[in-house]
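Every number here is computed from the coordinates shown, using simple stated rules; none is lab data. Quantities reported herein were computed from a predicted structural model and do not represent experimental measurements. Cβ atoms are built from the backbone, for glycine too; each structure is taken alone.
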Structure P
């Protein structure tokens, strides 16, 4: 059975470093939106284009697992709903889904972000202290049940299924 690995964590946690290692260890396709956004649009969010790009990458990931290729989605996935949707989609495509949570304490996060911005400013974007604090309040840390694969959340109220929810969250997802 193929596996879709989903990295989970805040900026500066080390998700991409971990995703690169996983890609080598599992001979897997690694899809990292951060590596596409700045070259394509010159910024990390670009007025909703990130969600569009993530939708295309998610569709590509599902095609790859159907073909028997392991995939690492290096998305961050701050919300439980995003993670539940991707898990459901991966399993619907015949793959297992493994969350790879990479926690980071605030001081380590600040240090890593400052280092990244000083060494590769053309490959990253500015992040203020206010951004980091706000993002921590938005991040939903995965619990033990979610990490071991036993959670089976239903889609949020008003959604007929995870596929419909995912198509709304990632507008280019097909």
Structure Q
């Protein structure tokens, strides 16, 4: 119960709050990593730890709820009950039967993340001062350089379509019943 409550609370908090709160707490108060900027070479890791950690923490709530729903739905199916009645171990039932059938909606959900990664990098790179496509896009918007903005939209669209194609191809590895004709 408390895990679900924590996940809902984490889903309800804006990603911007995680960024600002993380910068204030980890960088300003604890002084563990720099607040913003970027250094090349071996020093790059200390500039990337906080943005990556914030990206992971801000997505944990919704991801956990999504995976929980998928697995609870699969565990209540008849084939799981049959596998348990045959005397298969719980590990075998969960990994060979439940996980295999739950991977299809999980793979579909992964594709949805691709445009969000690009769009999320807009905020993250802007707040942390990391040079990349996100900050380049923000600079192009501010300078009203519409050719660059169109190019970024095109890149995002291509990434999304490639992700969809790779997801469809990965379905054949996950579920042998799915074949392309």
Structure R
């Protein structure tokens, strides 16, 4: 026997708080990124980043982080760590998160947003193109962090770079 029902879930997009940090590990999926999560939160307190969450009943089921300090000379904010938990994907949460990030960027009078998409992720590329982002080039770099167990990790990135003008004139 199968029992099926529809359950409405209210999603609220809001800034990350310190109480959210453990839940951003998503039941162990991102525990090894604990240092990155904490560092980004601390940078948010300094005004260098913004961490926006899609909250479902007090739990972050999606996120977008905005780095305002990486490319200020280009008038560009960098979107990263854009993700939605698997059961909530393809529901519009990702697009709403990116829209909220663009509003935050516009509010801070930054003209454009940029996002890197791993080259093997054609679905993400199509997602950003649907949202009006345009391919501007590629980037190969890496980032490093230390896991909670003290292991140093270096992760290579091979990305397509997309940009969108989001300033007040670009609505």
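A few notes on this one:
- Looking across P, Q, R, the calculation of percent of Cα pairs over 22 Å apart that yields 47 traces back to R.
- Of the structures P, Q, R, the one that 3.3 was derived from, the read-out being distance in nm of label points 7 Å out along Cα→Cβ at positions 12 and 148: P
- For -24000 (helix-only ellipticity at 222 nm (-39500 (n - 2.57) for each DSSP H run of 4 or more, over all residues; to 500), calculated) the corresponding structure among P, Q, R: Q
- Entry that produces 26, 17, 12 once semi-axes √(5λ) of the Cα gyration tensor in Å, for residues 28-123 alone is calculated, selected from P, Q, R: P
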